[in-house]
Structure I
Amino acid sequence: MSHPKQQIREALTVLNNYYGVLGKQLADEILAHKADFESPELERVEGLVERYAKHANRINVLYGILRFEAQFDKPEGGEPLARNQFRCFGCGEVIDERDQACPLCGWTWR
């Protein structure tokens with residue numbers, strides 16, 4: 001059985017990936033309804049905007065709860081990073097250039 005904090009971190013990674021999927025769907029729908037967004041009648045897009053805004057807000061609330069529970073211990077950062085390494089903006093862990101996301105908290109540039 002995995003450690004509870006590790007389970008929370010894995011759940012954060014899943015939510016982070018889902019948030020990216022939601023963003024791609026939103027972009028597709030906006031492009032599909034581009035003419036409606038250019039129209040002065042904003043009622044046509046109000047439902048689309050409202051639906052995605054509510055959904056994204058709910059995900060943010062869940063993410064915030066899990067993020068609080070994960071309570072990351074930020075590394076000291078005493079050693080300099082290697083040439084192809086970066087510091088995570090979420091938890092301070094070292095991210096390798098080939099990593100798609102932070103191995104500790106799941107933070108990504110996307």
Structure II
Amino acid sequence: MRSVIKKLFDWTPSDIAYWERIRQKGLGRFILLYGLLISGGGLFLIFGLIFLLSWLRKAVGSPITSVTIIFVAGQLFFTALVCLAGGVVNSLLTWVVEERLYKKYKKLQSKL
């Protein structure tokens with residue numbers, strides 16, 4: 001466990017180069033790609049699929065009405081909003097932590 005934590009804070013030169021490439025593209029692109037598409041989109045795929053499968057399991061044998069479809073669409077929309085908001089928060093927290101580590105590393109490098 002200690003080596004995993006140490007790896008998070010001891011960046012290799014390739015880690016630095018990778019973060020510099022991400023940094024150059026900007027926070028907006030990071031939030032769009034990492035936050036919305038990967039984190040939020042991934043969460044929505046998982047939770048949306050779970051919701052749909054559980055709803056389908058309950059709906060077998062009962063008639064599907066327009067109210068039911070509106071309810072399911074509303075639930076999926078709400079799930080999407082929550083997942084995307086979670087993805088944005090995750091990407092912002094990741095950016096802040098990575099920036100602090102990067103700046104700390106750069107500060108140490110300039111002292112050497």
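General remarks:
- With distance in nm of label points 7 Å out along Cα→Cβ at positions 85 and 101 derived as 2.2, matching label from I, II: I
- A value of -0.43 for log10 I(q)/I(0) by the Debye sum over Cα atoms at q = 0.10 Å⁻¹, calculated from one of I, II, originates in structure I.
- Among I, II, structure where relative contact order in percent (Cα under 8 Å, 6 or more apart) as derived comes to 44: II
- With helix-only ellipticity at 222 nm (-39500 (n - 2.57) for each DSSP H run of 4 or more, over all residues; to 500) derived as -19500, matching label from I, II: I
- Comparing mean count of other Cβ atoms within 10 Å over residues 37-44 across structures I, II, the highest figure comes from II.
- Source structure (of I, II) for FRET efficiency 1/(1 + (r/R0)^6) of positions 61 and 93 (r between Cβ atoms, R0 = 30 Å, to 0.05), computed value 0.80: I
Any read-out appearing in this document is the output of simple, stated calculations on the displayed coordinates, not a laboratory observation. Predicted model only: the values in this text are computed from it and were never measured. Cβ atoms are built from the backbone, for glycine too; each structure is taken alone.
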